[in-house]
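Pasting the structures in now, so scroll down.
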Structure I
Amino acid sequence: MGFLHSLKPALQETWKKSFKEPTPVQERAIPAILEGKDVIVRSPTGTGKTVAYLLPILNQLDETKEATQAVILAPSRELVMQIFEEIKKWSEGTGISSTSLVGGANIKRQMEKLKKRPQLIVGTPGRIWELIQMKKVKMHEVKTIVLDEGDELLEKEHFDAVRSIVKSALNDRQLLLFSATALQDPDQVKTMLGREPEWVTVEEEQAVPSKIEHVYLLCEPREKIKLLGKIAKMDGMKGLVFIRSVGHLHVIADKLSYEGVDLAILHSDLRKDERKRALKKLDSGDISILLATDIAARGLDIQGISHVIHFDLAEDSEQYIHRSGRTGRMGKSGTVVSLVHPRDERELQKYGRKLGVPILRKRLYKGEFSQPKDYHRRGK
């Protein structure tokens, strides 16, 4: 907690309103960033990574200088807008100016915003690189570059733009990379940096929020859709449902819609406006469940998700906790439900042991999860 006293008074005030204790990733990453080190952070979803880099960046910005001093890159429009909301929240009471730059939005309007010389920019790599080439974003005063969801930014689709942006800044700039999963090729970052970064890894055990209840329901594959329909109609349901393939997702959505379930879908083939509409519906409570693929849900941060439902069993413990971290954010409670065929039960319990969380067998009875009838006999 020692880092708090070295922050600007306005940041300390906002911290006191929002948090009591820093999360493990904040405790370990913030001091290293404040020291000016290049830092690569791996920590599961929902552990406070955005605040872990925003606080030191906002603290180091020179409010008297009208120049871009920090750039945050994120792979999707949704994630950029979520980060931008956090920036606005944390920079309240300071003189810090910021803007967001995403592909698909009106570039002329973005150029107008850039004339005001924002000190902090957050955006998608393609659009930011386009504006750098047009000499509208000037990188010579940039002290810090952040790659949020860094594992995805290093993939083929974004890599060239990301590398070009990093190269366009001066050599002594600080590079911060945050990711929920391990990097496929850590050497890519070292090559980009030209020096050895500091690595911070928050283990899954430290990151499993304690207020999340983990349960599973045993069922045959053919019963799953019917069971999901009943779960969707539980009181106060605001659920995110993970389904492995887009094709299967459409089939399930059609069957549930026919049964009168209020839902929306989220997959990577959707247009940006369709994605936005789906997220808004869940956020506002117009629907009770959002069906999503793993790729489409990356970087997603919807407030107040009550349940994460694994319709298809997670492929490994890392994916299980990555999905599950969408509920129980920042100290709130939540429930994670896995719909499991009896032959997958042992695999799911293995995840629980590895992560140090009990995953309890339940049944759905009168709209609530309760103990199965054979609970004591089976010893589950």
Structure II
Amino acid sequence: MSRRFWAVWVLLALLSAAARAHNPDTSYARCRVADDTVELRLTFDVFTLLKIVDLDANQDQRLTREELRGGTPAIQRFLRAHVLLEIDGQPADLGDALDAVWPDGAGDSLAAPDWHAAASLIAFPFRRHVSTPPHEVALTYTFFPQFGARHTVLGVFAHGGQTQEVTFTDAEPDYLFDVSYTATPPRETIPAAVGRFLRLGIEHIFLGYDHICFLLALIVVSRLGELVKIITSFTVAHSITLILAALKVITLPQRFIECGIALTIIYVAVENLWRANITRRWVLTFFFGLIHGFGFANVLAGLDLPRKATIRCLLSFNVGVEIGQFAIVLLALPLVLLVSKQSYAPQVKAAISLAVALFGLGWLIERAFGLGFMPI
């Protein structure tokens, strides 16, 4: 087949992959091991809980405390069936189920647009009493078929003032925690923490479908020299707000941030359609980068940043984002340059920009009204 066919096909395939990819749902688990108890705190956003039971009993697109209380027994039964606990090699039930913990500052109800936000995280604590101090505690998750293969559980085991972080996925759903291991070793070293946040940044940009589409909209009409300035200004801008937001110097509503990111995607894609010569886009990209930085910071909301290396871990996360970002640019740019030399280049660039604009519009509507018709 002709080079024309393959160049167009690969570019459209890259765009399609960006549209299909999405940030996996993330839940949290904290297991505290003491001499006489094993306490487990399982935390989910509302969208994930809706996969277990229809909490919105009156279908008014708001979740109230009373509706949560009504659905809590079904959720607790589901968790007992799909979060398996072993103590010293023996299966054990989760123990006593405590009251569900309503998110701080959420008022008496949660509106649908906030059901996937950090502000809607609801915790379900369990407490298991033991007669002798545990030596090993194992957790296994079997709910990935219900929640989806992309679901991720960020877990923390705590014992004797020490903590150990672990990630549960569909591919690695279990973990054995050796209590004696954390009794003597030092806390996570700063280089290890920095490396961990570097990897997290790389993973986040490759799973951030909206950020990928934003980059594609920039790449598809930019010359190489202009693109360098655009990426640099974007990097500087989102680095600023990432640090400020992660340190809670500036806080903005997550719905506002997500809608703002969708608007930046729409604007850049539409501008590609109506402006023939785009210059000094790096200035506009800087301001858009400030918005995307708040979005990058959201992924850190459920994680405990090391106190002694907070800034270094934030910078490491940001470097990871940049590595992923430049990998996407290096992958797409040769294809864009190849197409740009062809007579059909304007039509291809317009088609990609239109597709990105439509995706951005869909995300804006979904995020503004919490309709749930697109993956988030």
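For the set I, II, ranking by relative contact order in percent (Cα under 8 Å, 6 or more apart) places II highest. Of structures I, II, which gives -11500 when helix-only ellipticity at 222 nm (-39500 (n - 2.57) for each DSSP H run of 4 or more, over all residues; to 500) is computed from the coordinates? It must be structure I, since only it matches. Can you say which of I, II returns 19.9 when mean count of other Cβ atoms within 10 Å over residues 95-102 is computed? Considering all the candidates, the number was obtained from I. In this comparison of I, II, the computed figure 0.35 for FRET efficiency 1/(1 + (r/R0)^6) of positions 247 and 271 (r between Cβ atoms, R0 = 30 Å, to 0.05) is attributed to II.
Read-outs: derived from the displayed coordinates by stated rules, not from any lab. This is a predicted model, so every value here is computed, not measured. Cβ atoms are built from the backbone, for glycine too; each structure is taken alone.
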